[in-house]
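Q: I've put the structures underneath this note.
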Structure I
Amino acid sequence: MLGSKNVLVVGTGTIGEPLIGLLCNFKAQLGIDDVLFHKRTPLLTDRSKVQNLLRRGARLVTDKDRVSGFESMGLKIEMTTEEALEASRVVVDCTPSGNAMKERWYEKYEDSTDLFIAQGSEFGFGKQYARGINDEVLVPGEDRFLQVVSCNTHNLSSLIKLFGLGDEGPGNLRNGRFVCMRRSNDISQDGSFVPSPQVGGHKDARFGTHHARDAWHLYRTKGDAYDLNLFSSAVKVNTQLMHVIHYYLQVEKPVTKEELAARAVADDRIAVTYKTTANSVFSFGRDHGFCGRILNQSVIPLDCTHVSEDGTEITGYCFTPQDGNSLLSSVAAAVWGLYPETYDKIVQCLRPYFFQEV
């Protein structure tokens with residue numbers, strides 16, 4: 001029998017699949033009654049994935065006109081999309097169609113569902129959120145739609161907080177410039193791989209790419225004082241392993257490299273490393289993370305950090321932990337929807353996958 005604190009995950013892709021597995025594995029600790037997941041298209045190539053999620057305790061949901069397709073493959077449908085939306089307190093959309101789904105489905109179920117969450121590509125879905133950056137702005141009963149920002153936006157936002165703002169606040173950051181060196185595709189994907197580096201355009205006149213734009217909006221939820229001077233560029237490189245960000249921050253209060261290292265070590269959102277290659281960091285996540293994911297916001301190689309002679313310019317590189325940071329924020333947001341007063345304490349059950357050092 002279904003419980004009252006149900007979470008529905010829509011999509012079984014690079015974020016949806018590990019999120020479903022994570023919620024199933026930690027269901028009791030997170031206070032979730034049932035984990036439902038929606039899959040629209042019955043594909044034989046996906047049957048093994050769906051079967052494994054069912055074995056882990058998740059319940060399969062699909063549209064009315066797709067039920068027979070799944071049943072012909074031997075997969076049991078627990079309920080239709082409409083029934084699942086009525087039965088769920090929280091819905092996490094992990095598809096690139098969150099805004100379309102909001103218009104088609106979610107807005108019709110606001111009376112029965114407390115919270116809808118979309119991922120980084122769905123700008124405009126709702127209030128931007130990243131765990132550890134703007135938790136204090138979440139308002140129970142008022143924020144019904146949240147957008148968990150992208151994995152690279154998580155990373156550069158954590159750099160802004162750690163190195164740019166420090167204890168001084170938004171007035172300390174003069175400007176932040178970021179180059180996102182993005183992997184071509186995920187190791188689970190067959191398409192979109194590029195054979196050589198492919199530079200991206202700057203479609204936003206103020207921010208360059210969506211990474212800086214989304215970070216600006218994320219911080220803006222904290223108040224008008226957070227009108228940060230940010231700009232980002234992106235280039236896609238021919239690897240499937242990890243994104244890398246090159247950052248340049250100009251600050252008012254001079255700092256030393258040693259001070260920055262101490263901040264990074266003390267922040268449990270950050271993993272430090274002495275590794276300098278994406279394959280070695282990725283390999284650590286594969287061997288020690290949850291479903292290969294490091295759940296920290298950023299992995300910073302300390303030896304690559306540079307501070308100018310006057311202490312006001314900070315330059316360096318950091319690794320983006322695949323979609324791990326987005327996964328953690330998605331879990332935190334979902335648990336906030338169920339337990340707004342104690343959610344951050346509850347998600348500490350995932351602490352074994354926050355690493356101090358990689």
Structure II
Amino acid sequence: MELKNISSLDLDNLRKEINNIDDEILKLIIKRSKVVQKVGELKNKSSGFIYIPEREKQIFEKLKEKNNSELSNESLISIFTEIISACRSLEKNLKIAYLGPEASFTSQAAVKVFGSSVIFHPKHSIDAVFYEVEKNFADYGIVPIENSTEGAVNYTLDKFTCSPLKIVAELELKISQNFISKETKFDNITKIFSHSQSFGQCKNWINSNFPNAELVEVSSNSYAAKLASETTNSAAIGPILAAKKYNLNILEESVDDILNNTTRFLVIGKNINKASGHDKTSIMFSPNEEVGALYHVLEHFYKNNINLTMIESRPNKKSNWNYVFFLDMEGYYEDENLQKAFENVKKISSDFKILGSYPKKN
């Protein structure tokens with residue numbers, strides 16, 4: 001469709017032009033949906049997965065390369081995420097478990113990855129999210145893995161030591177904490193509900209404004225908002241979506257101590273992804289109990305020119321004072337340099353496991 005010279009059009013004709021463009025967009029979306037349905041038929045014959053993160057990564061990268069408009073890449077990807085979500089639902093209604101309840105930050109992450117045309121299953125714990133996917137009650141799960149100010153989410157790391165699930169995708173979500181309450185004045189508040197990590201992210205603000213308030217840790221910020229809506233003289237720290245859901249007043253926005261507070265989330269499932277060309281790999285292992293064991297493990301990544309992007313440790317529940325290490329690195333697990341490093345790491349460690357290779361965040 002050729003665009004008219006819009007600079008010479010009045011408002012009525014501009015609106016007519018928008019209507020014509022919308023008609024063309026609709027025709028193309030319908031055309032795309034028919035092609036997707038055919039793809040779905042072929043996938044069903046080969047028992048292929050419906051959600052292919054490496055394919056979506058390639059689509060988004062191509063869109064960003066071709067975007068020469070005033071629309072930001074983020075806005076463009078949001079639009080296409082919903083188009084892809086709607087078309088994907090013609091293949092299958094995906095069931096997505098996430099750390100809930102509704103209006104939590106994890107629920108926002110779930111929509112950002114999968115769009116709105118899926119069936120969401122909010123769960124009360126990270127353990128429950130893993131269980132839903134392991135037992136095929138959900139196709140995928142969304143769990144937090146680390147925060148830019150508070151560090152790793154240990155319970156998620158611990159679940160990978162005993163779960164067969166893989167990491168199939170990742171995303172980052174900017175977190176904006178807000179002070180919300182059914183009260184209208186700070187002076188009325190004596191109790192604050194929040195998740196433990198959010199208390200940590202807003203510690204200085206809380207100490208400055210509510211040094212004597214009772215701080216009550218709960219399982220999620222959305223649940224904190226629910227409790228604040230039911231409890232007099234109380235408030236919560238959480239997302240604006242939770243304030244809207246429970247009809248709370250936003251007494252102050254952005255109470256985070258550090259700007260650009262960001263949480264990284266993982267999509268967990270049973271996919272073994274193919275390479276996207278922009279990948280990360282996550283592994284876990286326990287170094288042998290000998291002097292310099294961890295040093296020698298890390299040495300193999302250095303020698304093979306592998307860039308490590310995260311390293312965390314957790315107690316090994318099989319043996320006291322032994323630890324499991326979790327590493328993220330750039331590259332696909334079948335890359336030659338990663339394979340060389342892995343073979344050497346296996347010789348000087350135990351419990352080695354590849355947790356997944358997946359596209360880097362958009």
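Q: Work out the source of 0.95 here, i.e. which of I, II gives that when FRET efficiency 1/(1 + (r/R0)^6) of positions 137 and 241 (r between Cβ atoms, R0 = 41 Å, to 0.05) is computed.
A: The structure behind it is II.
Q: From I, II, which structure was FRET efficiency 1/(1 + (r/R0)^6) of positions 153 and 337 (r between Cβ atoms, R0 = 35 Å, to 0.05) = 0.75 calculated on?
A: Derived from II, not from the others.
Q: To which of I, II does the computed value -12500 (helix-only ellipticity at 222 nm (-39500 (n - 2.57) for each DSSP H run of 4 or more, over all residues; to 500)) belong?
A: Source structure for this number: II.
Q: One of I, II was used to compute Cα Rg over 2.2 N^0.38 Å, and the result was 1.14. Which label is that?
A: Going through each structure in turn, the value belongs to II.
Q: So, one more: Taking 16.8 as the value of mean count of other Cβ atoms within 10 Å over residues 25-32 derived from one of the structures shown (I, II), identify that structure.
A: I
Q: For mean count of other Cβ atoms within 10 Å over residues 273-280, which of the structures I, II scores highest?
A: By mean count of other Cβ atoms within 10 Å over residues 273-280, the leading structure of I, II is II.
Q: If you don't mind, another one. Ranked by distance in nm of label points 7 Å out along Cα→Cβ at positions 73 and 177, which of I, II sits at the highest value?
A: Between I, II, the highest calculated value is found for I.
Read the figures in this text as sums done on the coordinates, not as results from a lab. Predicted model only: the values in this text are computed from it and were never measured. Cβ atoms are built from the backbone, for glycine too; each structure is taken alone.
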